[in-house]
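J.: Listed after this line are the structures, all set down as structure tokens.
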Structure I
Amino acid sequence: MALVDIGLREVVAGDGEAIQRLMDDPDVRQWNPMRGATAREWLELRSQDDAASRTWAIADAGRFVGTISLTDIDLRHRTADVGYRVLATERGRGVGTAALGLVTAHAFDVLGLRRVQLYHALANPGSCRVAERSGFALEGTVRQAYVYGDGRPYDEHLHARLVTDR
């Protein structure tokens, strides 16, 4: 299935069933677990986003296909972290790459940030491909940096994109 019209929009209650599928996906549970036990809990927690974090639905022609978040938004230092999750049925179509491009443009053009960075486990090559295709330079490896869904610490790659990289 080709990309139709990837965009970002607010997460809405009607996305609950698709959000639950995302939360139940073994890859998401391993590499990017979502807070809360159910989609309803996750939606409630996301409604409490503050100035330091923001989450969008990734939509293909309006249809929910994943989430993407800016976190640790620091307006003083003009930096943020980014993370993304895509439904298993939508992977491999460029959805994550397109969404990451949109969020990065928002971070630079709307929020005035100068740096957006992301971390991913070395054992998650799909996330690495998304970062590289989106112009995020690999800056290095952070050893045993994060404990993922299986309870084990993993080495992570750090990727970043600067506003001057455009």
Structure II
Amino acid sequence: MEKKGLRTLGLATVLLVLAGFSPVMAQQTTDVTFQVTLAEWYDLYLGTNTVTFTDIAPTVGQTPGTVQIAANENPVAVRVFAIMLPASSLSLTVTAAGDFHSTVPASTVSWTVSGSGYQAGSLQAGTAVTVGQWTGGVFHWHEGQLNFSFLRDYVNQEPGTYSIVATYTLSKI
């Protein structure tokens, strides 16, 4: 009888241990919240940070006037990249810090463009000028080229070496 009691006790112990590992008894749940913040991104690439012009001699035999001088760096690659809210617009502007000289205004520098959304124009001292504008969509990738020229005025521009800084700004509007 003692063996039978031990066997019953052993069987009961095994059953209790197995019952303790029952999936119903060991189950526990926890909720996890996943969150992601997706930022807007903007990037602007210009193929050079210096644009230079080499003066050319006026034509002999006629009254000097004006001539367009192409930039040595032409064409200058430009690339705009943005990820933004689709209801927004994207704008690329340029602002000249001032004029070259009292006889050489910033507006003597102009550009033509290639590429969708880019706009031709000329520098303006202290005023933002639109270089490109795009609307719609989340993803923006706009490649183009800027071809700069300088309007040389032989009658009014004093000889000298002049420079100005122009700031390109890519922004959501």
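Coordinate-derived values only; no laboratory data. Computed from a predicted model, the values in this text were never measured in an experiment. Cβ atoms are built from the backbone, for glycine too; each structure is taken alone.
J.: The value 22, 19, 17 for semi-axes √(5λ) of the Cα gyration tensor in Å was derived from one model only; which of I, II is it? Intermediate results must be reported in sequence, preceding the final value.
T.: Values: I: 22, 19, 17; II: 78, 15, 13.
Corresponding structure: I.
J.: Let me ask something else. Out of I, II, which one gives 20 for relative contact order in percent (Cα under 8 Å, 6 or more apart) as computed from the coordinates? Don't skip to the end; give the middle numbers.
T.: Numbers: I: 20; II: 27.
Among I, II, the structure yielding 20 for relative contact order in percent (Cα under 8 Å, 6 or more apart) is I.
J.: Say we calculate mean count of other Cβ atoms within 10 Å over residues 54-61 for every structure; which of I, II gives the highest result?
T.: Working: I: 19.6; II: 9.8.
Sorting by mean count of other Cβ atoms within 10 Å over residues 54-61 in descending order puts I first.
J.: If helix-only ellipticity at 222 nm (-39500 (n - 2.57) for each DSSP H run of 4 or more, over all residues; to 500) comes out at -4000 when worked out from the coordinates, which of I, II was used? Let's see the in-between values first.
T.: Details: I: -8000; II: -4000.
Among I, II, the structure yielding -4000 for helix-only ellipticity at 222 nm (-39500 (n - 2.57) for each DSSP H run of 4 or more, over all residues; to 500) is II.
J.: Out of I, II, choose the structure whose coordinates give distance in nm of label points 7 Å out along Cα→Cβ at positions 30 and 126 equal to 6.3 when calculated. It would help to have the intermediate numbers written out before the result.
T.: On the way: I: 1.0; II: 6.3.
Going through each structure in turn, the value belongs to II.
J.: Next up: Looking just at FRET efficiency 1/(1 + (r/R0)^6) of positions 38 and 70 (r between Cβ atoms, R0 = 25 Å, to 0.05), which of the labels I, II belongs to the structure with the highest value? Intermediate values should be presented prior to the final figure.
T.: On the way: I: 0.55; II: 0.05.
The maximum falls on structure I.
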